[in-house]
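**Student:** These are the structures, in structure tokens.
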Structure 1
Amino acid sequence: MNDRGSIKWTAMMLPEHVEYLRKKKKESQKISKPVIDAQQLDYMEQQLQFATINNSSITITYYDDGEMQTTTCQASNIKVTKKHLQLNMDNDTLEFPLNNLLNIESE
């Protein structure tokens, strides 16, 4: 028997119910923020310094609302303050709290 699964029931559901189920599924896929140890922090600092000296690009992995996100930029576009890492990309400026950074890799 070839069943269509949950697809056959979607016509009987209100759009609000479908939206609610999608929202619940997305929330269930969220991950908790990983804990970064001192050794990983030192490594990320070294990678950032290396990329700044060599003016190379870096890939930043960060935690954002239950998900791990990745972005790549040039090291010359980075500004580090006491609490944030600031990326100047085209006409936008992105800011990441330092405690949400998970990994920095220079290329």
Structure 2
Amino acid sequence: MFNLSAGTIVLFLGAAIFQAVGVSVLPLTQGMTKPVPIVVTFVCYAVGIWCMGKLIASGIDLGVMVPIITLMVIGGAIVIGIFAYGETPSMMKLGLLAGATLLLTFATTA
């Protein structure tokens, strides 16, 4: 399917982590009115997209990369929401995420 070198794993993690942090900082922007959190959000997204560009350049298929990173970002955002913002995850949300992860696993190995 694709080469899982250390560099590839770092780029996948970098893309997911930076995008999860970017989306998690959005509440701090207070409707895009606070300059520092806005800059942090944009920088995080820019680094995450740069990582994705490097992954594509290394030969990773877009149809494999985007769903995997999306699930990683959603999972990361849920964890950050729970621990940083005191959100309570519903069982439905967690169940749907688990189901999507299983479906993605089957789709990428087929």
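**Student:** Between structures 1, 2, where is volume of the Cα convex hull per residue in Å³ highest?
**Tutor:** On the way: 1: 181; 2: 105.
Across 1, 2, volume of the Cα convex hull per residue in Å³ peaks for 1.
**Student:** Have a look at 1, 2 and say which one yields 3.5 for distance in nm of label points 7 Å out along Cα→Cβ at positions 32 and 64, as calculated. Kindly include the intermediate steps, with their values, before the conclusion.
**Tutor:** Values: 1: 2.4; 2: 3.5.
Working through the options, I get structure 2.
**Student:** If mean count of other Cβ atoms within 10 Å over residues 56-63 comes out at 12.2 when worked out from the coordinates, which of 1, 2 was used?
**Tutor:** Structure of origin is 2.
**Student:** Oh, and also: Which one of 1, 2 has helix-only ellipticity at 222 nm (-39500 (n - 2.57) for each DSSP H run of 4 or more, over all residues; to 500), as calculated from the coordinates, equal to -27000?
**Tutor:** Computing helix-only ellipticity at 222 nm (-39500 (n - 2.57) for each DSSP H run of 4 or more, over all residues; to 500) on every structure in 1, 2 gives -27000 only for 2.
**Student:** Could I ask something else about it? Work out which structure the value 14.5 belongs to, where mean count of other Cβ atoms within 10 Å over residues 24-31 was derived from one of 1, 2.
**Tutor:** Working: 1: 9.2; 2: 14.5.
Considering all the candidates, the number was obtained from 2.
**Student:** Given a value of 25 for relative contact order in percent (Cα under 8 Å, 6 or more apart), point me to the structure among 1, 2 it was derived from.
**Tutor:** Label of the source structure: 1.
Read-outs throughout are calculated quantities, based only on the coordinates presented, and are distinct from any laboratory measurement. Quick caveat, the model's predicted, so the values are computed rather than measured. Cβ atoms are built from the backbone, for glycine too; each structure is taken alone.
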